[in-house]
Structure 1
Amino acid sequence: MKNSMKIICLLFLSLLVSCSSDDEDTAPPQYTLDNIQGDWYRVGGNNPEYNGMLVNVVDNTGTVVNPASSTFNTGDIKWKTIVAKQNNTYDHKELGSDNDYYDATMKLGVDDTLRISVGNSGSGNVQKWVRQLAELNDCSPYQVGDYTAIKNGTWLEVNDEHNYPGLLSAVSDAGGGYYTVSLTNDSGIVPWMTIRSSDDPYGSISSGSAIGSQTPTERKTSFLVHPGVSYDVDAIYSSYINVNHAVNYTIEYTFTGRMDCWEPNDFIEDAKAIPKNESIEAYAITGYKFNYNDSGSPQTHDYYKVQVFEPAKLQMELLQVPTSIKLRVNMLKSDGVVLGVQYDVISGDVNGDGGKFYTTTNQVLQPGIYILKVEIAGSRKTVINQWNNETIPDHWDTPYKFKVTTVQ
């Protein structure tokens with residue numbers, strides 16, 4: 001009997017202990033900040049001017065190490081009082097460009113990318129950060145839109161003039177190219193042809209006949225084309241020869257596109273990011289927007305931007321320059337301030353067509369984003385009338401090439 005009572009007591013005691021254990025609260029999971037410690041580089045968001053910034057996280061604070069092109073200063077507390085709310089999700093206070101702090105959330109993705117959402121509207125409220133800063137590359141390749149077309153017509157009498165607005169249609173190729181237009185006839189007369197931009201009623205890109213050439217019955221013109229611009233053609237039965245009957249004529253026109261994946265980059269705000277230590281290829285196609293094509297106009301400029309990760313000088317090496325142009329190279333800070341540079345000849349003449357040279361900054365540059373400005377100058381023919389074996393200029397068919405590196 002005593003043994004039975006002991007067994008009953010032990011069972012009752014075991015039941016009490018079990019119930020007590022079940023009633024205890026389960027301890028909440030403990031989230032840490034371990035996964036976000038260290039360096040973070042900004043590479044994306046809705047304020048790209050701040051890309052390249054470096055922030056270092058220690059404990060619950062993120063400090064600006066390299067402000068790059070942003071308005072922050074080295075040592076600014078960019079992220080403070082970071083708190084882990086869930087696994088790889090964090091709340092914090094985000095320093096804005098107005099020096100105020102805003103509520104924000106960080107989320108660390110499986111790709112080890114940190115994405116930040118700031119509880120305030122405006123530029124910079126969406127951000128993307130990575131641990132290793134890769135070279136940026138804005139090259140956008142496309143298929144060129146080459147085509148050939150024909151327009152036939154009939155002049156009834158001498159001085160008859162036919163106008164074709166927008167006959168040479170606007171092309172979408174970002175790098176432009178060139179049109180070649182030929183006016184011929186079946187009666188041996190000397191035709192007159194005028195070509196002008198559809199956006200400019202004054203003057204012309206080309207106007208005349210082939211009188212005095214080896215092929216006076218054919219007027220043939222080639223000119224550089226700007227994307228988005230159409231061109232008008234006038235076909236005229238000139239009075240050099242009068243055959244006293246109707247004359248059939250043909251306008252044949254061909255567009256030759258040139259793929260330039262860095263265009264449009266005619267303005268500093270459109271500068272395209274290029275990787276260092278790689279050969280960059282671009283065309284010096286300075287197409288006609290209007291009936292003139294002046295030196296120094298926007299289409300004669302190409303702007304590029306490059307990232308410097310560690311203190312160093314920046315150097316650009318011209319690898320290939322067409323024989324029909326010369327290039328002027330300058331280096332700028334991201335705000336447009338011109339940097340002092342040194343030019344060292346590789347071949348030819350720095351101030352002559354086809355000249356190749358190094359361009360190197362005089363001073364060591366701090367980490368950040370810098371601008372390369374390439375100006376197309378020299379002979380730079382933009383239109384030719386193909387008579388007496390005149391050929392297409394070299395820069396219409398041959399790209400210029402360069403490479404950017406950092407040097408000590």
Structure 2
Amino acid sequence: MEAVYLARQPIYNRDLDVCGYELLYRHGQSGTSNVANGDSATASVIENYIMSFGLESITGGKTAYINLTRNFFVQDFIPFQKHQVVLELLEDIEPDEELITSLQYLCERGYSIALDDYILDTDERHRLYPYVNIIKVDVLNMSYQEVARHARKLIRPDGPKLLAEKVENKQMMDLCRKAGFSYFQGFFLSRPSTFSTQSMTTQRVPLLRLIAALHDPEIDLRKLESIISQDLSLTYKLLRYISSPLFGIRGGVESIRSAILYLGRQELARWAMILALVSEDNQPAERVRSLLIRARVCEQLTKHRYGGSDRGTAFTVGLFSGLDAVFDCTMESICEQLPLSDETRQALINHSGPYGRVLEAALAQEQGNWDRLQQLDIPAEQLNGFYLDAVQWADVQYQQLASSIK
């Protein structure tokens with residue numbers, strides 16, 4: 001199999017609900033691009049990953065936005081159902097008569113088409129408007145005036161919807177929404193909105209006390225039982241979680257002690273850390289899901305000896321790497337309030353050390369930073385396997401945990 005890196009990036013609607021995922025991929029060789037390599041990378045992803053894992057497994061049943069090369073359009077090789085995908089036309093595809101004929105045929109069959117990286121005044125693809133459902137605008141280096149100008153010129157009644165891509169912070173997100181964009185893509189949910197140095201609220205204290213205790217190698221069963229039993233909400237959530245179909249325990253578990261013994265220390269710590277994220281008020285589901293995926297990838301990388309020696313620590317690093325955005329605090333402030341090892345702190349704050357390496361790899365995969373992945377020298381096929389496994393695992397974990405706290 002040719003080395004092709006693969007990831008997905010969420011696309012949000014105006015309510016910040018995930019309405020689809022763009023599948024990101026690139027040939028694992030150099031950054032150079034040509035028609036043959038583009039066709040080969042696309043075909044490799046479709047054959048070896050999408051068809052093997054199933055498109056709905058990769059996207060959780062959401063719409064998949066897929067970049068296709070010119071040949072896939074003009075040769076009518078679209079191996080997906082129309083309701084599954086939005087087909088993206090890259091900016092370097094020539095809008096000639098052959099392509100227009102192909103797009104017209106796809107539209108008649110009910111497929112949705114998006115123009116990628118559209119730029120006013122210089123883009124020749126305006127001829128394709130009658131066949132396009134979505135126009136993607138890269139807003140990364142745009143002023144608000146330029147964003148608003150694109151919106152004024154491109155938004156028409158019954159015309160294509162606008163999707164702002166590379167939205168990196170909440171301020172740009174708000175500007176694009178105000179300008180009239182319908183969809184949003186970028187890392188704005190991965191970063192704190194204010195970078196405040198506030199402490200975490202007292203509502204989180206019981207759960208954080210439990211997390212801290214589970215990091216203490218000297219802690220005993222009675223102490224753990226005492227910490228959990230002092231908080232009725234925490235007790236209820238633990239017993240509901242252990243009684244979920246995820247474990248399939250006949251007769252259920254009715255005591256805190258039994259739940260602790262059944263889960264074991266490492267699994268209990270994992271549950272507590274994930275619960276801290278899921279329980280946070282007004283937390284977008286996709287933010288939590290992304291952190292679960294990241295944590296699982298870090299764990300698998302350590303398991304297969306790409307950095308660090310303890311899988312539990314790797315999982316913690318991956319999961320905690322997004323706490324600054326979850327709690328709207330700096331990472332330094334969070335690390336001060338949790339009893340973490342120096343190795344874990346360095347990984348979270350500086351991305352250094354063995355666990356910093358696996359975190360860097362997980363982040364690069366998530367963000368489609370293929371050059372960084374090649375520098376880390378982790379085989380693409382293996383990393384893709386970790387990532388796709390993590391996507392499916394995270395969906396199950398999130399659903400079970402979300403239902404256990406209702």
Structure 3
Amino acid sequence: MQQDLDHLMAERNLDALVVIIDEKPSANSLYLTRAAELSGGYVVKPRGRSPILYHHAIEAGGAAQSGLETRSLANFNLRQLIIEANNDRLQAQTRLIDLLLNDAGVSGRISMYGTTEIGRAFAWLSALAASQPEVEIVGEFHRDVLTVARETKDEHEIAAIRDVGRRTQEVMAVVVDFLRHQHAREGMLVDEVGVPITVGDIKRLIRRELLDRGLLDTEGTIFAIGLDAAIPHNSGKPDDPLRLGQPIVFDIFPRDLRTGYYFDMTRTFALGHAPLALQAMYGDVLDAFNAALIALHPEIPTADLQTLVCDLFEARDYPTPRTDPTSDVGYIHSLGHGIGLDVHEAPSLSDLSAEILSPGAVFTIEPGLYDPHAGLGVRIEDTVAIAPDGTVQSLTDFPKDLVIPVYGA
């Protein structure tokens with residue numbers, strides 16, 4: 001949580017954080033600015049003091065949305081810095097950062113964040129380190145300060161994610177209702193005039209319904225049928241018709257246009273009927289899902305949950321990452337991931353993770369089984385929170401019914 005930043009910075013002996021706001025804001029800049037509408041700028045967070053937002057003059061209104069102390073970049077005259085540097089943009093940008101750090105009263109060990117391409121970032125950070133001997137640029141490769149702070153959410157953040165979830169589930173309900181009211185003909189789903197309905201048709205419906213609710217499909221919804229459903233991150237071919245009795249993996253993870261928070265859920269469906277092999281696989285995945293949900297409690301190591309699910313699947317003769325990490329059959333991924341201002345963030349529910357589920361964690365539980373050789377795939381996913389008071393709360397209320405009845409099936 002943001003309230004932990006000073007403690008985390010002290011643990012790592014960091015004197016300040018600098019977050020660069022790019023035209024496409026990063027999760028970290030959204031986090032510190034409360035998703036203020038900005039296309040550039042800088043946030044400087046000195047240890048023990050509140051952050052300062054340096055913004056373009058034309059975005060003063062957006063900057064005010066952040067609730068932070070704001071200072072205009074016009075006061076530092078980047079145009080003049082570029083002229084003085086003979087149009088050397090690296091030198092001018094480096095000088096601008098120098099001025100901002102001095103203005104904020106910052107020196108010592110500084111960690112910097114942004115989305116700049118890695119070669120450009122290396123040149124910039126190297127120049128900055130050389131320009132101010134009293135400043136040490138610190139790089140954190142794994143579990144940096146902001147990653148750890150964002151790993152737990154306060155009540156307002158959980159409420160924001162819950163609200164995204166409510167609207168996401170409305171969209172899934174619209175899609176299921178649409179499918180239920182179509183017709184079966186020659187083993188396919190068709191509309192009232194007999195035209196086969198395709199994956200692309202459903203994805204267009206999803207995008208419209210999301211936008212109507214202030215949500216954006218930024219990462220690409222998965223709506224995959226048949227063989228594509230048996231490959232976990234296959235998003236589905238737009239021209240594929242919807243055939244009866246085949247698995248459909250529907251994994252939807254939209255972003256709120258205003259707050260920037262994500263939600264993530266998956267259901268597996270079959271239209272009209274489900275073959276016995278698919279029913280059996282679905283039952284095994286649902287058992288694993290329920291076992292993991294029952295085992296949840298504050299401070300449980302995430303590796304323990306992955307171990308529990310691997311134990312269950314291995315007892316039923318499915319390969320897992322422990323028994324065969326190269327297999328494309330069985331359980332072939334981790335149990336889940338944190339979710340917030342990124343669709344995938346800490347904590348990781350993997351057997352290789354050393355993380356725990358602390359109060360404030362919001363994460364997915366998503367066991368799955370796959371067999372591309374048989375054209376079978378099943379995944380069930382809910383977003384779950386451990387509230388700041390330690391209670392486990394599912395943020396996903398959508399039913400887990402495998403078969404969607406259709407007319408004529």
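Per-structure values
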| item | result |
| --- | --- |
| Origin of the value 52, where percent of Cα pairs over 13 Å apart, for residues 130-169 alone was derived from one of 1, 2, 3 | 2 |
| When mean count of other Cβ atoms within 10 Å over residues 146-153 is computed for each of 1, 2, 3, the largest belongs to | 3 |
| Parent structure of the calculated result -15500, given that helix-only ellipticity at 222 nm (-39500 (n - 2.57) for each DSSP H run of 4 or more, over all residues; to 500) is the read-out and 1, 2, 3 the choices | 2 |
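Just so you know, all these numbers are worked out from the coordinates, no wet-lab data involved. Since we're looking at a predicted model, the values are computed, not measured. Cβ atoms are built from the backbone, for glycine too; each structure is taken alone.
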